[in-house]
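**Student:** Alright, structures below, take your time with them.
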Structure I
Amino acid sequence: MPFVVTNAATAPSADPVAVLGLRSYFRGDANAWHDFGHVRAPQREQDLTELEIKSARLGRLAVIKKVTTEASLEFTFESISVFDQATVALHSGGPAGDGVIGAGAFYATEEFLGTPGQLLLVKPNAEAGGMALIQFYPNVLMKGDGEEGADGENESSLTFRVTILPDEDYVVPAGIAVATPAAPFGFRYATPAASVDAAIDAISDGANPA
């Protein structure tokens, strides 16, 4: 068979290379999304457990196959919007509401509980007109996971940990893809910057929790 490169036309190009930012959105049991404001330091933590299947067919024991028996995926990110009421409530894990003393005052109880919902990550391109990346996860658990910067020197931040859970019924919405494969753990979608808002609408409509 001759040597054939499937992406020979695009591999030498710099077009697929990008500097991406991040916008993070979360939706619980309501239709509206929460914007975490100014976010940074995203990290993807993927852990796979593999079973090695061995055979001595050729005289010595050798691995003939590897099967993934356990998988987990989590994201962490920081929000520096530390005086956004809904952001603080999601971090503390308890109910929140308006305060009485002082304009703009609010409270959020410390419950240390995770909040189930859906996660939408939008990664805009630093170059105008470049491709953007959207990541959607239909079933997640959002938790506060530490805070930084209350030292008088650095900006304060709230760290969140998001555990990705399966949604066995979820498929990629027909409004954004030619095929609609099952995607129980979510999917990634690349689109031109001008089409990001339309793609987000289609994803949101296709995964309505209500």
Structure II
Amino acid sequence: MSESLPGYSQRDTREAPEQARFGEHLLLTEVAKRLGGVKKQVESLSTPPENSVLGRIDILTTPFNTSEMVQMYLAVAIDNLWTLHRYVRKVKEIPMVAAYSLIRSAVESTSYGIWILNGHGNDVRAQRSLRVTLNDFQQHATLQKVFGSYEFDVPDLEQMIRDANTRLRGLQAEAIDDRLQSTAIVNAVDGFVVKRRFFSGLQVWRATSG
């Protein structure tokens, strides 16, 4: 059973003063302690050896290294939450809605990273990574058309991704074109991360989405 927030009533969604103080306490103490340790580790991460799990996945997705993608997702999440922590520490208050984008980005980034790494087998993990990369390039191609700027040869890059995908074993090659939906990915990761103190990732993601 999850813990209850101080002063929380299901019939009253307004934030009580003790809830605000409790949230500030979490952000300035527990969250800061956890983030500080992870932040140092991420900043000092090196390229994984070829015989490691991530190294083997990188071989399957080269030149679109999965290890770099996962590290980026983790770095984005930490940077967003660390920025919120520094703001609250300096201003001594939690903004009502301004922090939503920071929190949502952190939830979404960590969810994508966990979702990729939680695939059953390296080939599945590699395909998930390639799906994300393909989706990113396709979105970039749309922006290039809108702004008339062509910095990357997206068709060539897309073909490289598809070629890497066809070399994966025991998977449907067409699955790489399955649409990625952040809601579904955050929800899927909630099934992997079963221990929560208060809210699920999907609850937080939805609460900060509008």
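**Student:** I, II: which one has relative contact order in percent (Cα under 8 Å, 6 or more apart), as calculated, at 24?
**Tutor:** The value was obtained from structure II.
**Student:** Quick check: 1.00 is what I get for FRET efficiency 1/(1 + (r/R0)^6) of positions 110 and 190 (r between Cβ atoms, R0 = 35 Å, to 0.05), calculated from one of I, II. Which structure matches?
**Tutor:** The structure behind it is II.
**Student:** Looking at structures I, II, which one was distance in nm of label points 7 Å out along Cα→Cβ at positions 30 and 126 calculated from, given that it came out as 4.1?
**Tutor:** The structure behind it is II.
**Student:** Next question, about the same structure. If FRET efficiency 1/(1 + (r/R0)^6) of positions 94 and 182 (r between Cβ atoms, R0 = 41 Å, to 0.05) is calculated from each of I, II, which structure is the one that comes out at 0.75?
**Tutor:** The value was obtained from structure I.
**Student:** Could you tell me which structure in I, II was used to calculate helix-only ellipticity at 222 nm (-39500 (n - 2.57) for each DSSP H run of 4 or more, over all residues; to 500) as -20500?
**Tutor:** Computed on structure II.
**Student:** Let me ask something else about it. If you work out distance in nm of label points 7 Å out along Cα→Cβ at positions 22 and 166 for I, II, which one comes out largest?
**Tutor:** Structure II comes out on top.
**Student:** A value of 2.3 was derived for distance in nm of label points 7 Å out along Cα→Cβ at positions 86 and 102; which structure in I, II was it taken from?
**Tutor:** For distance in nm of label points 7 Å out along Cα→Cβ at positions 86 and 102, the value 2.3 is produced by structure I.
**Student:** For structures I, II, calculate distance in nm of label points 7 Å out along Cα→Cβ at positions 54 and 198 and state which one comes out highest.
**Tutor:** Once distance in nm of label points 7 Å out along Cα→Cβ at positions 54 and 198 is worked out for each structure, I has the highest.
Only the coordinates and a few stated rules stand behind these numbers; no lab work does. Since the model is a prediction, treat every value here as computed from it, not as a measurement. Cβ atoms are built from the backbone, for glycine too; each structure is taken alone.
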